[in-house]
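These are the structures in question, set out in turn.
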Structure 1
């Protein structure tokens, strides 16, 4: 059975997006800083070393589960999440706008996080579901549907923006699976304790 994996880059003070995170400025001010650990100086994804290993794990997903805000700010990744050719399920309370029709890999799910996760896991086959977006992650945790948390902790303090774990209904215990420490980021992998 596939597992659901939250995978996010985060500042040391808990932000996954900088200040002024809005449609005209997706990810907010300084957003690129959170992802430099995975990029070469030419702006390409790293293919070797610790960053290449971590990025390879992300790319092994069989489906993506994202919130509407994240998907729309990324313009639905042009209909193909980072060129992976995998289905993207968007949790939303409202149906999509008409532009989504040109993206056959993108499906809006309006009947809740449970349905969205079930559809994503069915589509993922024996691979994992890549969960992205702060609110989507919080909903999945609240519903007991998130299996792993992978945080790429970047040595920077944003001081404001969008927090990853801003509101949770109760304490959630995690088991450490792996820690990879590099000068660019500390890659933390946890299993959600049931």
Structure 2
């Protein structure tokens, strides 16, 4: 099963357009939209309740459904535009909700996290109006995927410089799709 984490809040999102091309190649998928699905940040009460459940090993509560879905996926596609040198906040909220010790990771005998996710590849699809700098977006997701979730490979698919005067965003998107073999 491919899991599509759609963090593209705008209608007509260029990031979503690229992700759709990838998803057509990958086949059947399940889509979640953290912003539209009402996923909430872990404020104090929610965090305390979740930690109590984890402490008791009670993972049947619906609060863990997103984490279980993420851990069970064979392939993961995250679509998130490059906003303010990072990604939309709904992706961070999603990550804090899925990062559950005992579902997506566990601590090894040396105290380091060991990933429990089934996926072998995570695709991160993004677009940027100017130059793309992945330090606070893809690099973060790649590190989480490979070092905490146990996903062997994180792949960046990006189109950048879309809003620079004189550039044609349609041509850039088409070149990106060709570069990553999305057509």
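Bear in mind these aren't lab numbers, they're just calculated from the coordinates by the rules spelled out. What you see is a predicted model, and the numbers here were worked out from it, not measured in a lab.
Once Cα Rg over 2.2 N^0.38 Å, for residues 50-97 alone is computed for every structure in 1, 2, the highest value turns out to be that of 2.
Percent of Cα pairs over 31 Å apart computed as 18: which structure among 1, 2? Answer by label: 2.
Can you say which of 1, 2 returns 2, 12, 22, 24, 20, 12, 6, 2, 0 when P(r) over Cα pairs in 5 Å bins from 0, in percent, for residues 58-169 alone is computed? This figure was derived from 1. Upon calculation of relative contact order in percent (Cα under 8 Å, 6 or more apart) from the atomic coordinates, which of the structures 1, 2 produces 23? Considering all the candidates, the number was obtained from 2.
If helix-only ellipticity at 222 nm (-39500 (n - 2.57) for each DSSP H run of 4 or more, over all residues; to 500) computes to -10000, which of 1, 2 did it come from? Comparing all candidates, it corresponds to 2.
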